[in-house]
1. Thinking only about distance in nm of label points 7 Å out along Cα→Cβ at positions 98 and 114, which of P, Q, R has the largest value?
2. If you rank structures P, Q, R by relative contact order in percent (Cα under 8 Å, 6 or more apart), which sits at the top with the largest value?
3. If helix-only ellipticity at 222 nm (-39500 (n - 2.57) for each DSSP H run of 4 or more, over all residues; to 500) computes to -16500, which of P, Q, R did it come from?
Structure P
Amino acid sequence: MNSTQTGHSDTTTDGIRVRVAAEFDEAHSAPDSGQWGYRYRVVLSNEGNRPARLVSRHWVIRDANNQAEVVEGDGVIGEQPRLEPGNRHEYESFCPLQTSWGTMEGSYKMQWDDGAAFEVAIGRFFLAQTAAPISALDES
């Protein structure tokens with residue numbers, strides 16, 4: 001399945017590949033109270049030929065009413081991973097919504113060893129109960 005069919009994201013910028021998938025988290029949701037929770041998994045891979053460090057993140061989260069929330073911060077889940085060529089870094093996080101579905105997209109600020117910074121795109125993915133499970137990332 002491609003990302004259009006799964007609701008996932010798969011983008012590559014300057015040799016840094018970012019794949020993201022989200023799935024509904026029933027244990028952290030209360031639809032009767034207007035709360036839906038989604039876990040998402042990010043797999044970063046350095047498919048280029050030089051090391052890079054993830055410095056910061058920029059997310060745009062949109063709910064079904066097109067209400068946007070911007071989330072920015074240093075690193076990811078308290079880390080600023082350095083990726084050697086051929087290496088990868090994975091993490092999981094969580095996104096609450098006040099509607100039953102939404103989207104996320106954004107970018108990572110990365111830095112080469114020489115100090116030059118660059119932006120890596122995180123393509124739009126869906127926070128929806130119909131999206132393919134997170135485990136589908138293992139198949140791509």
Structure Q
Amino acid sequence: MPANRSYWLVKTEPGAYSWQDQLDEGTSVWDGVRNYQARNNLRAMKKGDLVLFYHSVGPRDVVGVTKVVREHYQDPTTDDERWSVVDLKAVKSVAKPVTLKQIKADEFLQDIALVKHSRLSVMPLTIDEFERILELGETTLPKRI
């Protein structure tokens with residue numbers, strides 16, 4: 001994967017917005033973030049960055065991969081200029097969803113924000129963490145995304 005790319009994980013409650021919703025829309029506005037650290041992470045995302053899509057309720061699992069197709073701009077759901085959004089495009093479903101239990105049990109993933117800062121809705125990953133989660137999900141991505 002390209003070295004100039006960053007990697008992220010976003011969390012959502014599937015009852016509010018699910019992976020199936022993302023697939024149906026293709027490209028979505030990632031809105032409604034009201035935590036400053038998560039907002040700052042959104043603002044750090046660059047076009048082409050890859051993002052794991054995580055369901056935070058129910059089985060609690062990584063279910064898909066998206067790509068940032070538009071960098072941060074004003075959240076259209078509020079007039080408050082403090083909040084930003086990005087646009088994400090569905091890339092691929094994970095072949096085998098990766099549960100939080102699996103992530104917590106994996107020694108390599110013990111220090112990721114999903115484990116250490118579980119309430120954060122937008123979090124960075126290293127390329128190695130991103131690739132390890134894909135490996136657990138028995139998922140490979142096309143060389144050119």
Structure R
Amino acid sequence: MKSKRNDFLKYWKVVRYYIKARYEISQADLDMMLFLYSEQYFTRKKFDKFDKLLTWDKNRFNSLLERGFLSTFRAKHPKSKPLYELSYKSQRMIHEMYNKLNGEEISVGPQYNPLFKSSASYGDKIYAQMIIEMNDAIKQQRRQTHE
């Protein structure tokens with residue numbers, strides 16, 4: 001059977017769940033950062049415009065700023081508005097997410113992945129099992145391409 005060219009969203013739900021657990025963020029926060037990822041700098045107005053599409057949270061901007069997902073690029077001055085950017089932490093998170101969607105395995109050790117901790121919830125354990133299966137499928141696909 002011929003493999004699909006653009007099959008990187010097959011494990012989207014698993015990767016998304018992992019990223020949300022690893023970085024302790026909500027779906028709406030992740031959606032916001034994905035939107036802002038291609039914006040080098042943005043204003044609060046641009047943030048608020050996209051924020052209207054997400055679940056209502058009047059503190060989202062300040063929360064992301066306080067938790068280190070956003071950083072101030074240029075502070076407010078009398079003649080200019082402040083500009084913001086995704087922090088290094090956010091950029092690293094999104095880069096990691098894209099790598100996982102493009103076939104990089106997800107770490108399974110409890111020191112790297114909160115879904116594998118002994119205190120993980122039942123739902124987390126279900127996703128952990130799926131991560132193991134996903135990693136196995138990735139390994140098998142690599143072997144087939146190298147044969």
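1. Of structures P, Q, R, the maximum of distance in nm of label points 7 Å out along Cα→Cβ at positions 98 and 114 occurs in P.
2. The maximum falls on structure P.
3. R
Read-outs throughout are calculated quantities, based only on the coordinates presented, and are distinct from any laboratory measurement. Just so you know, these numbers come straight off a predicted model, no measurement behind them. Cβ atoms are built from the backbone, for glycine too; each structure is taken alone.
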